[in-house]
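Quick heads-up: structures coming right below.
Every number here is computed from the coordinates shown, using simple stated rules; none is lab data. Just so it is clear, the model here is predicted, and its values are computed rather than measured. Cβ atoms are built from the backbone, for glycine too; each structure is taken alone.
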Structure 1
Amino acid sequence: MRLVELSDHPGGMLRAAQRQRRAADRRVHARYADAMTDHETRLRRAQASRDKARAQHRWLAWLRGIFAVWALRRRVPARPVPASGPSDREESLAAGMAGEQQIATELGAALGGEWVLFRGYRNSRGEIDHLLLGPRGIFAIEVKYHNATVYISGDDWRFEKFDRWGNRVEQGRIADRTGRSPSVQLNQPADELERFLDSRGQPAPITRVVVLNHPRSRVGSRQHLTVHVVTSSREILGLVNGSRHELKQGRLAQLARLIEQDHSFHNKRRLPR
């Protein structure tokens, strides 16, 4: 299987999160340095005032100066606590990237050289983690790395998370920043890609697959599905092998060229001028 890296959006988000953490650490240390400079300046002034009062035999002022110096020494700014490591967001992004890489590796080990896996395809409706193109058709694959039980009703995705004793500790909806569930997040760009291919005289239906590949992912109730929902690469390969679509070598080359062309067009529009 040939791998084509179109974009690395998760990697970009991880690098941005790392930069934000490092920038926040620098700001904290800069504030500490400023506070220490201010503290040391006030302490030197208090010491000078105390010593001057003693030299002038102003004993009451000298006594007040002693207490002022003691008080300042007790109010030394607290040293910042060293960062404990990557933030929760960094760990979540890294885990998601590992989940995507696992899918790519396992598909690559099972599929032959006539298959192409595009990573990070993007159009005007969103991004698709993996686009798998080969003799059995086109497969749009969205990878979700959730340690939870997922319940699906149409395009409404919800989750529940349980501790090791079976107690529910978290629940909620699964959605991206714009409120799209995984199925909508996948279907919108897949629909747009189908329209684009059709407009270029290369109509090709796209099989949509959401894979929940965290080792503890579970699928609870599911009804009115708008995408295939699986929990492993083996199930993806089952969909591939069971596909009734058939694409000849000539069409595969044309479709691959159009996919890269469409991604390049939309990716350039997103870049700053």
Structure 2
Amino acid sequence: MDLTILGSAAINGLLIGGIYTLVASGLTLIYGVLHIINFAHGSLLMLAMFGVYYLLMKLGIDPYMSLLIMVPVMYLLGYLLYKLLIGRLSQGKDENILLITLGLSILIENLALMFFKGDTRTISVSYSDTMVELGPTLVSLPKIISFGAAMALCAVLGLFIQRTDTGRAIRAVAKERVGARLVGIDVERIFAISFGIGLATLGAAACLLMPIFYVSPTTGHVFVMVAFTVVVLGGMGSFLGAVIGGLIVGLTESFGGLFLGESLGQIGISLIFILILLFRPSGLFGAKR
């Protein structure tokens, strides 16, 4: 096969993989601190994407400028969801949180079907058709902007977790929640903050996805399996793993689509998920338990 075509597939895979990284980073943060999988992750991403869509359609706010609105709104939604619903109903049991987030996923998706119907929506902005020459291929400008912004936001999140007092408290709770309580850390507040940050990453991802993707009430299904695969591949709770895993999954999807066709392109993602569970359940960068 022509090297130009392979190079083009690699570039496009890396660009979409960057956004997968951002979606997965919120999931891995929630797992790393709360030690649970948020089954509502995909549905909440879909909700944020509809928010970006209507900000443009009703108020004329550019999707990239919507970052200033959607990130704090989704953080607040996540914080309140944990404080008022998940934290209270879970009674400290992880299995209850799993059931609550699964119920939230079903509720959000059905409410979206009721209010937004089953239609697929896309947006168009002035720079949608702008192409940039990148190596052997022409790539749309929104893809490049979205990739760069996703990588920058992942770096900011990593610095926040490593360098700030709140970040240190999050790491302490993730490592040893009983010990964190003994030294005076408000563990329930850290849980709520972590859940809020996890949803804030979805708000950012929605802003970066809308110029290059579509939204419908079932859009979350497209990303939730990808996000789980990225988290498992990179290692549960590992931010570095989320970055590397996102790029690998993006490349796998791109080359899968190239060789197998678009409809079968995601088979490679499912295969990675199965293989990593079979041969390295802790992931590439996860700690062995």
Structure 3
Amino acid sequence: MTPQEYHKNLVCNREDIFADDSFLSKSVLWELKSSSLYRWRFAPKVFTGSAAANWGSMVDAELTEPGGCESIVAVSPFDSFRSKDAREWRDEQADAGLVVVKQSDVDQAKIAANKIRLDRNAADLLDSSEGQVILTSRIKDVNVKCMIDLVPEDRDYLVDIKTTGDFSPSGISKKIAQFGYHAQAAWYLKIWNNENRDDQRSRFRFIWQSSESPYEVAVTELPAMDIAAGEDWCAHQLDRLTYAAKTESWGNIFNDKVAVIGRPGWADAQDEAEIEGFTNAPE
């Protein structure tokens, strides 16, 4: 199965997550971080793509897929998509699972990928790994899936490749929290260990690359406590999701409770300042 077939065919059936042809991913589960069960079920987010996602896909493919990024892209022959012919061509490529880009984007993605190959720590992972490993398993009567960027041989960790606009320790840390990469690590490790009883893994590393030239590279390892937190989060959300599906109880964020909600703290402080006045600064 190719990555394109993975994304197109192994999809989540929100009407029946227990169906044989339904496959739950970490990204779909992560929607529950900012969405109620009701919204997850009846008004799911629709991802229509982004320049950042296209860029990451091209770099990943250049490093891990036969044929490189050319295998997943369609280079646009049009300067824009204002004409009917251009829009029809673009939609045909998208339906085929291809990323529509300019030739200059492909050229820059190749430069970025080569920077990763030249980094000592990243090159070690690339040289010793199988790329784009697709796995499915079953957890709590639900089919689950993942596609692991790199599976190193004879090591106890898995690897994912990420791009970031803020190439700094704080920027990377924030991105892990924002996009739930700790949950992704736990999800991938759980599925891998379910399907590979003789090759159990407990650690997770990332190859990070700046999304801007000169495309700097770093390799980091996720702390064990973050992986454990990600595992707990995934287990909790999967429990919520399976219970809701079995009982048809797709609650909103209040879960039919009468909540006590008052003003935020800043409003109280503002009122106090208006009544009592402000404290003068020292002379």
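Looking at structures 1, 2, 3, which one was mean count of other Cβ atoms within 10 Å over residues 115-122 calculated from, given that it came out as 21.4? List each step's numbers first, then the result.
Numbers: 1: 21.4; 2: 11.6; 3: 15.6.
Going through each structure in turn, the value belongs to 1.
Sorting 1, 2, 3 by distance in nm of label points 7 Å out along Cα→Cβ at positions 67 and 171 from high to low puts 1 first, with the largest value. Can you tell which of 1, 2, 3 yields 1.4 when distance in nm of label points 7 Å out along Cα→Cβ at positions 43 and 195 is derived from it? The correct label is 2.
From which structure (1, 2, 3) was FRET efficiency 1/(1 + (r/R0)^6) of positions 27 and 179 (r between Cβ atoms, R0 = 25 Å, to 0.05) calculated, if the value obtained is 1.00? All intermediate terms of the calculation are to be shown ahead of the outcome.
On the way: 1: 0.20; 2: 0.50; 3: 1.00.
Value 1.00 for FRET efficiency 1/(1 + (r/R0)^6) of positions 27 and 179 (r between Cβ atoms, R0 = 25 Å, to 0.05) corresponds to 3 out of 1, 2, 3.
Ranked by Rg/Rh (Cα atoms, Kirkwood Rh), structures 1, 2, 3 are topped by 1, which has the highest value.
To which of 1, 2, 3 does the computed value -17500 (helix-only ellipticity at 222 nm (-39500 (n - 2.57) for each DSSP H run of 4 or more, over all residues; to 500)) belong? Display every interim value, and only then the final one.
On the way: 1: -17500; 2: -24000; 3: -14000.
Only structure 1 yields this read-out.
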